[in-house]
Structure 1
Amino acid sequence: MEQRKNKVRAEVKLPLILIHTPFGLTFFDRVAKWRGAKYYADFNTYLMPAITALAIFLIINALYFTFVSASAREGARGIGLQANLLIPGINPYLPISYGWIALIVTIIIHEAGHGIVARIYNIRVESTGIVLFLGLPIGAFVNIERDELNRATLKQKSAVLTAGPLNNMILAGASLIALYFVVSTLTPLPPDPNSPQFGALVLNVNEGSLAQSIGLTQGSIIQTINGEKIIAADDVSRLLRSHLGETIVVQWLDRSSRTVSHEVTLPASVEEGKPILGIGAAPIAIDSAAVLENYKSWFTGNPIGLIVPPTIQQVFVPYSDFMAPQFTSSVFGNNFAPIANGLFWLWFINFNVGIFNALPIGPLDGGQLYGSLIEKRTKSQVLAKNANTMLTMVMAAIVIAVIFLPYII
């Protein structure tokens, strides 16, 4: 069946603008004819539940820790709501350069999966395109002919819908393997004799915090509080608690090594376990060899740790902006950091896009597949529609709870 070759056209659904193009349609047809393409489509068929199960496990795990851990709630509030959006420039922890490159690759890989598998089963792909939000590109799409997709068998529809998330998971896994190779080539450098000899590194500054009000920024080094030297990271909390209700002077080195001092009035009381300034701190005297070995152990022993970006946990990641100057690579020399960061964001964004799209929520790939499965197994269309709506609402409520509960509890 020949595909319809459309011209470029715009579809306005404010605040979204969809730009439809014919680009990629011929490519889908060619790849669909490759000998291994049909085997890949067959491989896709039954894998959506596995991706969905992983996604639900991670979400329930996050919800559990939100309920039981005050520090987890404080950390979530500290990074802010914008950190839940995979949009560079809006998410403060998603670098614009690495973020946009990884996001574009992720979307292309995802949508190409849908388009190629659809063509394997002779389901027409009408157009490809990009989605603009107020002129800002936030996504892409492959416009598959809905009637033909709905007439396909459940196995064929499953293969088409699974192809996008599965492509993301495959690229995420390949990026993670490549990242492990880069990290394995690193060796620690001798300490810099000109680096500060005492103080605590500011890892993050919470929105609306006392630290933000006096101009403390991520990467600063707090050296004294009311004239007393900071030797260990715990000294920050200890000294602050000893001066509750008082006006004190905090002195630090900013990222340009300029000395800054500022007065700040502390609250009279603060709940135990909650930060006073609203920062995360770490010692400046860090054992880089231990950091490297610990990070490598995450690949096999604690892979969940690899989900947290290096922009949030700088002191624990050897290729972060803070730690990278303390290492060199036997293969990439001092240029390893951009390679490692690029691979991390390819892993991170592909993984998150893959598992999110596998959730049983309405228009997502997972939602469409499970809706079709419910419809096939249920004789009453009304009952099937109600069951699918209920599933969507429950899953969406859980996702919303993970995002907003830290601000409620």
Structure 2
Amino acid sequence: MTKPTALVIGAGPAGLMAAGELASAGIAVAVAEAKPSVARKFLMAGKSGLNLTKAEDPASFRAAYGEAADWLAPMLDAFGPDAVQDWARALGQDLFTGSTGRVFPKAMKASPLLRAWLAGLAAQDVTIRTRWRWTGWEGHTLTFDTPDGPKRLTPDATVLALGGASWSRLGSDGAWAPWLDAKGVDLVPFAPANAGLRMDWSQHMARHFGTPVKGVRLSAGGSETRGEFVISERGLEGGAIYALSRALRDGAPLVADLKPDVARDRLAARLARPSKASASNRLRKDAGLSPVQIALLREALPDLPSGDDLAKTIKALPIPHAGLRPLDEAISTAGGIARSALDDGLMLRTLPGTFAAGEMLDWEAPTGGYLLTACFATGRHAGRAAADWIGRHT
């Protein structure tokens, strides 16, 4: 008896998760990947330590997804932080949880996990075809450019897992959007998420490029975060900036408290003490600012006030910037397939039998394990829903 067939387009975390669920249901699965190798963005994310998920209570975890939390809740509840950890351990990966709750493989890299994952998919007879670039539809037929020339496929169900529109060199280029738009799928315009800030630095900041800024509280648009960011040639980058990228994208000003653990009146008293030291030495000794914090203060406000006004400035420093870095430099993107375009199984309402998962969908979350977990969870959900649909229609 011939098995029913499913096609997954995109071999990132969401696509591979969907493929495994479909294969577990007894369906013959092929995965089409445009790049020469799979999961390139996943591997790149693992270069600085693969942050799989974050160990925190379900309500707090879901809250990181903003208005998408209610929509994603069933998927995150079914495959959230605990389930992700169990899944990784089942693939032979020892894990550890950092002081902030972030969960990493002890090996830190993504490659050992990916190798084990691909071996498991191969054991399920999942076929992965690289250098297969999807080029849209001809009627109900999916078309591809491949090393062996054009190919046309008509699977029983399809899961789209092509990523958003960031890091195009790794495969997420958003080229699929016009094809879905032509099929009547509601789309939300792409926008950068988890992106750095562009800064028009003066020459004196060059010596600080690559220097981390620590111990600072940042706020924008009613949100605040305390963490680390880096002064780079291109601007400000790092987790503390990324966590505020949504508010900054919407035009909120960025404000920094350079001494969050020191009350303003106490700071003002220190700065009011008589001293013959230079301004920089006073900021270093009396205010306790690091050299890079002093540089950032002077860059943002060359004409420094004195006394209580200086303390006030240190506690609430407005940092002028030129907006977020371009879309293709963002870690992830907002926008994509609108919630209204999907049923509860992540099937496209205008394309029965076609499902979508991962960063193609219109949700966003900060770095820290939230991005990967939602890709895993939506891929798993779409794969299961596609398998159920095949079972009812073939």
Structure 3
Amino acid sequence: MVRAVSASHLRAIDEKLVGFRTRNDFSEIHSTKTQGVFAARDWIVAQFQKIAATTGGRMTVRLDTYVQPKLKFTPRAVTESSVIATLRGSEPGRIYVMSSHYDDCNGNCTDGLGVAPGADDNGSGTSAVLEAARVMAATHFRGTIIFACFDGEELGLWGSAHFAKEMAAKHAPILADLNNDIVGNSKTHTGRSVFHTLRIFSEALPVGAKRRLVNLLGTENDSPSRELARFIVSTDKLYLPHLHIQEIFRADRFLRGGDQESFQDAGYPAIRFTEASEVFEHQHQNVRVQNGIQYGDLPQYIDPRYLAQSTRANVAALATLALGPAAPTHVHIVLAHLGYTTTLRWHRSADAAGYEVLWRKTDAATWQHVRAVGNVTTITLPISYDDDLFAVRSVDASGLRSVGVFPTPVRK
């Protein structure tokens, strides 16, 4: 699947999206068959439907449409319409999302008439989602995968918030969202290549985190989203050894946001992929040349080979999540008495042939040690829980691993 990702396919998708002239939310009433946000939406639907036709009914495509009321900073109410393609897995209780947004804007995000190419923000992310769906559709997964192209991100994460809230209301078992936003440019604003680097953002504290418990356990760096980020980095090293994924321990960039936040707000683990070094002259800008500088989010600034690399990073992690074993549940660290050891216990997970314990010093950013413990559900290690942090993950018969689960404390 990783090898099947095509830079030329990605270039063609991105250029097609740019060809709609604008994908601004407020272009919806001006949309024709060839221009505007809903023309782009309908084309995205058609691409997913072509992919779905090859899956024997395992993939379905729908629209998540609603009316976003007028706000103080918007000229009117506007129809939002996200594209949701679901590739059904064989096991219930496990959903993984790969997301992007397909809307864009120029220097004025309520301008429904102006030109807004949106090649990188976020034609690149939308291209990655479509290409990932193409190369993954033939595989039968354990987990269900949702490929989502959201509307309304630029003005307030509208489409993703609507979708994530609906899923949370249904108690949908979403275990991860891999959000892609601005993933196609391989150079800094000075022209230096950063081809071999990709950034991943993750939040520190999940919804409902309790300050006293965080301070007691030292979990400020071990949210489910952050464990997901660590899993992605360690998995992608196996398939993309020349790619350095830089972990950014923040929910997003300063003064910016992304659709992963909608999932986090709904209580789901989520991360954001973003290129290593953004060029702001090519984001949210009217297309123009000023003082000899070209402004605008134009397709000539997309590196299809870099975009392919970003897409492969998603495919490797997403496929491992959906093919691999479910993570262990009810993972506990037993704090029964003072001592020199650490006792962990957990419940068995589907498809697990065994388990591994991870640990690291409290000031370490990534897991430093791993121990295979067999197919047990309780283990006592000769390590003091005062000095280290721990997690437990499942391993299946093929050697695929789950995300590590940070333990909660129990007294007995």
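Derivation of every value follows stated rules applied to the coordinates shown; laboratory data play no part. Here the structure is a predicted model, which is why all the values come from computation and not from measurement. Cβ atoms are built from the backbone, for glycine too; each structure is taken alone.
When Kirkwood radius over Cα pairs in Å is computed across structures 1, 2, 3, the figure 22.7 traces back to 2.
When relative contact order in percent (Cα under 8 Å, 6 or more apart) is calculated for each of structures 1, 2, 3, structure 2 gives the greatest result. Using Rg and Dmax of the Cα atoms in Å, for residues 310-357 alone as the calculated read-out, with 12.4, 38 as its value, let me know the right label among 1, 2, 3. Of the options listed, only 1 reproduces it.
Out of 1, 2, 3, choose the structure whose coordinates give distance in nm of label points 7 Å out along Cα→Cβ at positions 38 and 118 equal to 0.7 when calculated. Clearly, the read-out refers to 2.
Hey, distance in nm of label points 7 Å out along Cα→Cβ at positions 78 and 374 derived from one of 1, 2, 3 reads 6.0; which structure? Corresponding structure: 3. Quick check on the output: -7500 is helix-only ellipticity at 222 nm (-39500 (n - 2.57) for each DSSP H run of 4 or more, over all residues; to 500), derived from one of 1, 2, 3. Which one produced it? It traces back to 3.
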